[in-house]
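Structures incoming, each one as structure tokens.
Nothing in this text is a laboratory measurement; each read-out follows from the coordinates by a stated rule. As the structure is a prediction and not an experimental result, all values here were calculated from the model. Cβ atoms are built from the backbone, for glycine too; each structure is taken alone.
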Structure I
């Protein structure tokens with residue numbers, strides 16, 4: 001067994017810290033390390049995909065785009081650096097957060113990893129708590145809709161941990177898909193998203209549904225927000241898609 005994994009066996013057990021389920025791809029060629037990381041990510045509530053090399057990783061990514069990738073530097077065949085550059089060069093994977101795992105601790109190595117497109121860099125051996133904290137920090141920065149942080153915009157509050165939405169003092173009944181849609185909007189305010197982009201971000205790019213499905217759920221979301229008067233935040237941008245406006249004109 002790898003000496004690094006021996007030191008982790010007794011300590012690699014952390015409490016779940018996420019309410020939002022995310023899909024994380026672990027690309028690590030050392031079986032013991034891959035197993036330990038994967039088990040604890042699953043314990044923390046994540047869906048875990050596993051790959052031992054770049055080729056296997058790319059096959060998994062083609063089937064299902066992960067929310068975050070843990071990428072080992074030293075892989076058989078193509079290196080982690082090579083794969084990171086490839087991920088950043090392709091439109092479909094360009095925005096997926098990547099955390100690089102490596103035993104290389106020199107400053108120049110870290111610079112090389114970051115310049116290749118990694119969002120963060122963890123040097124082995126690392127503690128389980130550090131890994132979880134780094135994952136949460138990267139998700140908060142790159143994909144806030146996947147964290148369990150409470151979001152408040154004006155008098156509208158969304159709590160991912162409890163799946164509750166309040167408009168002022170009014171508790172709002174929001175369906176699961178509408179909740180995910182609202183969560184995404186509230187973490188990406190003032191930006192216009194096409195129906196195709198919303199399908200990728202909220203439903204997942206591996207789920208094949210018609211674009212008009214988005215319109216149906218937008219109507220349901222607006223209806224759910226009506227009791228507290230927050231439905232006007234969801235704006236239709238003709239010919240482009242939908243936008244969540246931070247401020248709306250007061251109702252006359």
Structure II
């Protein structure tokens with residue numbers, strides 16, 4: 001029987017993190033590497049991926065591979081999967097983290113282009129990558145799929161409705177995948193609240209203070225808050241955790 005410390009060891013594993021060059025994804029990639037995994041840092045800009053990969057290798061000693069990928073493009077998703085298996089030979093952990101939520105004035109001002117772009121990045125891309133990776137995981141040694149969603153998908157409002165609708169689709173995808181290749185492949189959901197990232201860096205200090213005050217923890221989330229949960233879900237410590245919806249929101253929603 002493994003000891004608790006051994007259960008969290010990801011040595012010998014390969015983890016893929018989309019949106020992994022900054023924000024939540026960067027923190028998750030760092031955490032997985034610190035736990036022993038080699039990581040693939042995938043994001044739209046290769047230069048940003050290269051910088052993040054270099055920093056991860058320098059700080060953890062693990063291999064980190066930069067891959068340019070726009071998850072909103074179907075062909076990029078296919079290419080990412082092929083690149084991972086050509087380069088690393090396997091994928092044990094997939095973290096679908098890439099997301100976007102452009103601002104708009106009012107609901108009627110949402111254009112078809114904005115709507116389609118948001119859905120493609122937050123839902124369609126994760127679908128394509130997950131089904132391709134999941135099948136290969138099931139044919140091999142198994143694995144863990146972790147989808148980063150939003151607690152806003154549980155109580156959507158008008159301010160970011162295309163985003164929360166897409167994340168609700170991601171939630172549904174996760175629950176379906178939890179039964180698709182089990183017991184070899186687990187799929188779980190991480191529900192984040194407002195987190196210090198690129199999505200929130202343009203917010204005013206007043207807006208951040210108001211949101212922090214409404215949270216029981218009196219602050220916004222941080223990338224490292226998500227990293228620890230993802231390491232757990234990726235590891236043998238979560239070997240019986242499948243189809244779970246883990247809220248990392250400071251107790252903001254407190255849902256059952």
Structure III
């Protein structure tokens with residue numbers, strides 16, 4: 001993937017990884033469409049990007065599924081096309097299964113999974129008509145290795161892997177690419193905004209998140225790895241990478257490790 005001269009749509013662009021992607025990609029001769037629910041925050045991101053004249057702000061709520069087709073028309077209208085859609089919007093969780101209401105499960109599936117799928121289905125005809133396109137989906141290492149306190153979050157991220165693995169096979173002959181981007185711990189507000197069992201935000205930073213990769217380091221690694229046209233990218237510390245490796249080759253050992261792992 002060469003991002004040069006591409007129109008790139010980023011969801012969840014108002015903070016964290018999405019903001020970091022916007023800043024970095026704005027330096028690469030791109031045109032950007034930035035989306036999230038918070039228009040004011042998006043405007044602040046635009047202000048710190050290079051070439052703000054090449055950035056279009058498009059507020060988007062991933063829970064409003066029926067609005068996706070119109071949002072896609074707005075996105076295409078901004079620069080005449082969309083080449084890459086980076087699905088980065090989402091919500092995390094910090095609670096045990098026994099303490100988590102079904103409303104929290106429903107919220108996470110609607111935001112993380114159904115919202116992403118809805119937007120994908122809305123823009124897919126555009127990619128098919130152009131016989132090209134690229135979906136980059138920010139899931140999580142937890143989408144590959146489930147841990148305690150993340151049951152609903154892990155389920156939504158595992159669902160994304162299933163959906164986009166299927167989609168990749170279906171659109172291969174249409175020159176449409178799918179990359180699953182799996183972060184480990186990154187220094188963002190993800191744990192602060194994470195839902196607890198009753199649906200209220202945690203409102204505090206996890207130690208593991210605070211000790212994670214910086215957003216800049218994560219984004220730089222992502223851009224380098226995209227040059228190899230990968231299907232899956234795992235970016236994280238040693239423990240996250242070890243967990244993915246162990247899951248593949250020694251699943252029973254991982255089950256024992258997961259019981260003791262510190263994830264907050």
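Given a value of 68, 37, 32 for Cα extents along the principal axes in Å, calculated from one of I, II, III, which structure does it belong to?
The value was obtained from structure I.
Comparing I, II, III, where is mean count of other Cβ atoms within 10 Å over residues 108-115 highest?
Details: I: 15.1; II: 10.8; III: 20.8.
Ranking I, II, III on mean count of other Cβ atoms within 10 Å over residues 108-115, first place is III.
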